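Right after this note come the structures.
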Structure I
Amino acid sequence: MGQERETNERMPVLAPFQLNEGIVAATGKDPWIIPYLPSHREIEIMSAVLDSPKSIVFDQAENRLHTEKALLVLLVR
């Protein structure tokens, strides 16, 4: 993010680091998926992983929202 001019060069280099079902299965465990936000679907993380029952992306986004609201209250006072 922020280096869009280099997209064509970076995509092949970063492709092996994409979080997909194969990588999750390779752990041999049943991990919780906590992606970095904001995430780019189908680029950084596959939709099947992001939308899986083990993904806590919506809880993470909600917590982030409350944190940002608390900061705003603190700064506006």
Structure II
Amino acid sequence: MVLSMVPEPKNIHDQHAIEVYYGDTKLGYIPQSENLIIGKLLDQEAPVSCAIAKIRHTGSDWEKVKVEIRLNL
């Protein structure tokens, strides 16, 4: 399942925030510890893709979907 990533530079908590969407549904954010490098790749229009790697049915809402980011060379 392919997802889209949308930078959110005006996010008041993290200027490097990246939202993750499935269609029009926002699933959450790329973790702050990972978003700087991914954001730079997106800015450079690198061939980066995002897909669901795992879904957990327990835990907080922000931890239920694990995504995998790939640089498609």
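FYI, it's all coordinate maths here, none of it is from the lab. Please read these numbers as outputs of a predicted model, since none were measured by experiment.
As an exercise: Rg and Dmax of the Cα atoms in Å, calculated from one structure in I, II, equals 15.9, 49. Which structure is it?
Details: I: 15.9, 49; II: 12.0, 36.
Attributed to the structure labelled I.
Figure out for me which of the structures I, II the number -5000 belongs to, where helix-only ellipticity at 222 nm (-39500 (n - 2.57) for each DSSP H run of 4 or more, over all residues; to 500) was derived from the coordinates.
On the way: I: -14000; II: -5000.
Answer by label: II.
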